[in-house]
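Take a look at these structures.
What follows draws every value from the coordinates through simple rules; no lab data is involved. Only a predicted model underlies this, so the values are computations on that prediction, with no experimental measurement involved. Cβ atoms are built from the backbone, for glycine too; each structure is taken alone.
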Structure P
Amino acid sequence: MTRPPVRRRAADLARRAPALFAGLLLAGCSSLTVGPDYHVPAEAAVRSPAAAQPFQEAQAPGADAAVAAAPLPARWWHLFRDPTLDALVQDALTHNTDLRVAAANLELQQASLAQVRAAQQPQLSLSGGPGFGHVSGLSVLAPEVSPPNQFVYSLDAGISYQVDVVGELRRAAEAAQGDSAAAAAAVDLARVNVAAGTARAYATACATGQQLKVAESSIALQQEQLSVVQRLHEAGRAGATDLARARSLLAQLEATPPALRAQRQAALYQLAAWLGRTPGALPAEVQQCAAVPLVAGALPVGDGAALLRRRPDLRRSERQLAAATARIGVATAQLYPKVSLGLSASSAGPATDFLGKDTLAWNLGPLIRWSLPNTGAARARIAGAEASARMALASFDGTVLQALRETETALSAYRQELISVQALERARDDSAQVARQAQRLYAGGRTAYLDSLDAQRSLAAAEASLAAAQTRVAQEQVAVFMALGGGWE
């Protein structure tokens, strides 16, 4: 008589179980790891030879005066040779709130990594406690027997170890390591932003202070000019129209300082925020700064290869890609069973027989857990993980292209701003000469006051434009260093 199919399959499975279990253990001790091993894809933008070339703007005609291929120093703000700026950046890197947030997030990711690594280690459990009562069931076997109440105890201990059969724990650790490294790169990125933001706010405050000095100087000159016109008018050598025009120009010039003071205060408040301070809690020398900090000579910018190695946002994006790749293996591992090895021991009984021989029990053996997966759902999870990896690769490529674009754009803006400053300096010098000549001619009665007025107005406009351009130069220098990703080393 043949055995029923179900019983025959059960018998076959029971007969093969030792071999299957041995195979699982061997697989767990081998290097079997499901999912793809991570490497930067060959088609990634970061591997393109064009990305590592010298910057186009650094090779443009006349660029030698603006930028140089020398490597960027770690603390680029020292190039401004301003001790106050050095102290401010150092203070910001110590107390900035964005950095504190990034540092806390790094600690969070490191804690998650520690949790994942802990799952790879043997797990120890211990439980137990005293009690008071009696053993149940005696009254059923012998109704006339009344079990005595007594103190009892129970004690259980166990140790288990999950065999990483298909590398699920290894892939989970790789993903957690990628997340932790990405968080570390985010800290470095925050340092870049803090250093650049502090330098930019300080440069803006100082530059606006310089613009304010220029505006106040123009007002003082026009007040002197008004006094001359006033005396000439009283002597009958200047008409009322000339006097009105002089007063009108003075009023126009006096309207400029309030807006500049507001801009300066806004920059100082922004600087205080970068330093982690309340508004106004700044040293007096910072609040009174009126000289634009500028880097003398060509800016050291390196090349594309150095940029790709330096920028922390690229490192963060690359580590996120590594973590997403590892999670494909984590999702794939759900198709396979989980194997744990365990040893347990227990003791329970009356307190008077604590740890007696007849109270002890122990067990050693494997535990195989396999929740037969819904193949469609499991494959969908794998497909989702693969899509996340492709998305991370696209984000990585986009970050590389954005880094190159930001650097080239910053270099172009800086070079063109230097050309503007040179032109405005010539215009300012010519306007000053014309204004002096026109004033002498008017005072000597050899020309109309309108000519002198136009010359004074042109000089004031030229000085204001030059001061504004110098402000933009300082800001563009900081923008170049920020695009290069310096300041976190």
Structure Q
Amino acid sequence: MTLSGDYETVIGLEVHVELKTASKIFCSCSTSFGAEPNTQVCPICSGFPGMLPVLNHKVVDYAIKVGLALNCEIAEFCKFDRKNYFYPDLPKAFQISQYDLPICKNGYLDIDINGDKRRIRITRIHMEEDAGKLVHQGDITTTPFSLVDLNRSGVPLLEIVSEPDMRSGAEARAYMEKLRSILLFTGVSDCKMQEGSLRCDANVSVRPRGQRELGVKTEIKNMNSFRAVEKAIDYEAKRQMEALEYGEEIIQETRTWDEEKQVTRSMRSKEEAHDYRYFPEPDLPPLKITPEWIEEIQASLPEMPDQARGRLMEQYGLSEYDASIITQSPDYLAFFDECLRNYSNAKTVANWMMGELSRLLNQNNMEISECLVKPEDLIKLLGLIDNGTISGKMAKTVFEEMFAGGKKPELIIKEKGMEQISDEGTLKAVIEEVVANNQKVLQDYKNGKKKAFGFFVGQVMKATKGQADPSAVNKLLRERLDK
């Protein structure tokens, strides 16, 4: 339907980040991903009565680091609280979290949408423990049941809560991508959405443009990609607008994103939401964070994405767009910087990274840290293009071989006989043979049919199996035909 009203979408995000610590937040159990179910548990993280939690110091360090990177105020005094609710994967029937006194508050993150700079405020960041995981078995033909895996129970989380400052799915996606980049640069998380290390819940509402009062919001859960975040929010906003146009009431509820059908679906009404009955965690003392502690963490912060982007633009003359892509992760930036230690053309390196390298990484669902092509390999390949050993087109074929098997470019070129033919004597002999075999086309060229030139170029490239230097072919062929 066509919407007759002028509506504004209002979006706030709650992002959960799994911290990359070796052990859990309140016990010494491993946090490594992919272990056999219930092999990384102990009486503390599996909720045995009488077991006392001991706070992991590294979790607090990481929380302070993220808070500083996101321009937050770091609390001098904070505490943990019990969030009480029952769910099968929550063994204690409460979650240790932070309620009224979080470790970080009042921060912000700047995003760029097609040149439009936006500042998204961050309400708070707090520490908490993760719950376990339910593994559902059976289907409609059998008796369904669920199994509980507590390996994830007690894994340290940061929850980053934004203000409702975003106005579209594109803005929410940009916020998530920028947030992921910052988290990767700080080194606190691997941010692998496919493994649940970065999870997002979106609160979405719509209101007539100009209205100050917020509309009734719905919460969207279970989004496991940036694309899903953008698509789900835009779909939900449109759904709410259409409902209001038809005079329907928006129900405050939790919804999930159906990736297959590209729609949001209702999970449960918010009227059924629990009263969490927060109260201070009696087994953990409050935290006093000293200025010296904060200064120590501040001094350990590495170069952040915005700083790196500015450096690439100033030092190498890259465009803001190119610099933004290169600084999407610290590993990506490190690859670029390593290339530029031994190669002077920054734009060429950036083009290959944003083009062929990025394409193959995405196609194979890989991170650059998993890539078999190293900076020195790419530089060697670019040098072979520069000295005329291979053409740019041939180099793309070589690069795919390098990516697939990790072989050096010169070895691939030798094995496949791909050396570019640049010798003028060799090329002149080929050109003479091609011209001799195509006298009619030669006459067409002489009569002014300039398209015949392209035919001769194609025949020369075919005769040399694509190995002729295109620029040399064009020069020598022009000289021969214009005699």
In terms of relative contact order in percent (Cα under 8 Å, 6 or more apart), which of structures P, Q is highest? P
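Of the structures labelled P, Q, which one yields 0.95 when FRET efficiency 1/(1 + (r/R0)^6) of positions 305 and 409 (r between Cβ atoms, R0 = 30 Å, to 0.05) is computed from its coordinates?
On the way: P: 0.95; Q: 0.45.
Only one of P, Q returns 0.95 for FRET efficiency 1/(1 + (r/R0)^6) of positions 305 and 409 (r between Cβ atoms, R0 = 30 Å, to 0.05), namely P.
Just checking, which of P, Q has the largest value of percent of Cα pairs over 31 Å apart, for residues 105-336 alone? Show your work: numbers first, answer last.
Numbers: P: 64; Q: 36.
The maximum falls on structure P.
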A value of -0.43 was computed for log10 I(q)/I(0) by the Debye sum over Cα atoms at q = 0.05 Å⁻¹; which of P, Q is the source structure? P
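Tell me which of P, Q gives 4.4 when you compute distance in nm of label points 7 Å out along Cα→Cβ at positions 33 and 465. Intermediate values should be presented prior to the final figure.
Numbers: P: 6.4; Q: 4.4.
It was calculated from structure Q.
Supply the structure label, taken from P, Q, corresponding to helix-only ellipticity at 222 nm (-39500 (n - 2.57) for each DSSP H run of 4 or more, over all residues; to 500) with the calculated value -22000.
Details: P: -22000; Q: -11500.
Of the options listed, only P reproduces it.
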Value 20.6, calculated as mean count of other Cβ atoms within 10 Å over residues 233-240 from one of P, Q, is from structure Q
